[in-house]
Structure I
Amino acid sequence: MSKHLTRDLVAQQAVIVPAPKFRHEVDRTFELPKGLYAATVALYLGFLGVMAAGLSTPGLIIPMAIFTLFVVAGFGVPAIWTRLAPGTASRPMSFAKLRRDGIATLTGRLTAKDASVQMLILPVIIFCWGVTTVTIAALVR
């Protein structure tokens, strides 16, 4: 059964608890240096640029624009999310710290070189695939 509670009744029974004095600090970084994420975006956009330049037809303008929007949104939204209020003291790892300490992964600690290769291998392969595809298409014409 439901019962209507008046404002006065609630005010008499309510217990006011003071707000906590500390604030939980949230780490919104993605741990790796920003340069690795920038390289990933550059390689994906480079792939789209190579494909747009090498296989340019009027029918591909809209799909290429949509793909570009997806790449920019896929990396832009998390970049905006890291800057949302309230501000935090956490900062992304620098290249110097990555070179000095490496990074812990589920399979163990990785050096800066290994972490960079692991993160950039797929974007590099995709970019090279685009260059190869455009080269083959140019040779066939």
Structure II
Amino acid sequence: MVICGVELTGNDAVVCLLNLDRGQFSLPETKLRKLSLNRNHTREDLKQFQSAFADLMAEHGVSRVVIKERMQKGKFAGGAVSFKLEAAIQLISGLDLDVALLPPALIKSTLAANPQPVPFAETGLKAFQETAFTVAYVGHMAAVG
């Protein structure tokens, strides 16, 4: 099963695809590491972002998208644009996508119970994808466990 881990930051959705097949993890080959929303945030911009995200999911046979949940208030609150991106992902139609938000506490407890089998540095991913990778891994472990 291919899961897409997502970290929403500013105008970007940083993505990492992670496949789990018969107990073995693999990283499907993809050139897209993040999708960005045009700074104008118009309806058309959101639709383009949504379409590009849906195309990526369809191309790689992704069945589940897991997004690192952001705080709605307080010092570490997510920005308004990141919540627009989240809604655009959640409202993708035409694909059978299971979209879930993973709270930081669940990520932390899952990693404590199921440490990542490979250090992130050995994955070959870009440094900015580490959170998306971790979210994808936890998405698999939460689904399995």
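Just so it is clear, none of the values below were taken in a lab; they were calculated from the coordinates. Small disclaimer: the values here were computed from a predicted structure and weren't measured. Cβ atoms are built from the backbone, for glycine too; each structure is taken alone.
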- Message: Given a value of 4.5 for distance in nm of label points 7 Å out along Cα→Cβ at positions 63 and 87, calculated from one of I, II, which structure does it belong to?
- Response: I
- Message: With distance in nm of label points 7 Å out along Cα→Cβ at positions 31 and 103 as the yardstick, tell me which of I, II scores highest.
- Response: II
- Task: Work out the source of 9.8 here, i.e. which of I, II gives that when mean count of other Cβ atoms within 10 Å over residues 79-86 is computed.
- Result: I
- Highest-scoring label, criterion being relative contact order in percent (Cα under 8 Å, 6 or more apart), among I, II: I
- Note on the structure: Cα Rg over 2.2 N^0.38 Å gets 1.73 when computed on, of labels I, II, structure I
- Query: Out of I, II, which one gives -20000 for helix-only ellipticity at 222 nm (-39500 (n - 2.57) for each DSSP H run of 4 or more, over all residues; to 500) as computed from the coordinates?
  - Reply: I
- Note on the structure: Candidates I, II; distance in nm of label points 7 Å out along Cα→Cβ at positions 39 and 71 computed = 2.8; producing structure is II
- Which structure, out of I, II, was mean count of other Cβ atoms within 10 Å over residues 15-22 calculated from, if the result is 18.2? II
- Note on the structure: Computing FRET efficiency 1/(1 + (r/R0)^6) of positions 7 and 55 (r between Cβ atoms, R0 = 30 Å, to 0.05) for each of I, II, the value 0.95 comes from structure II
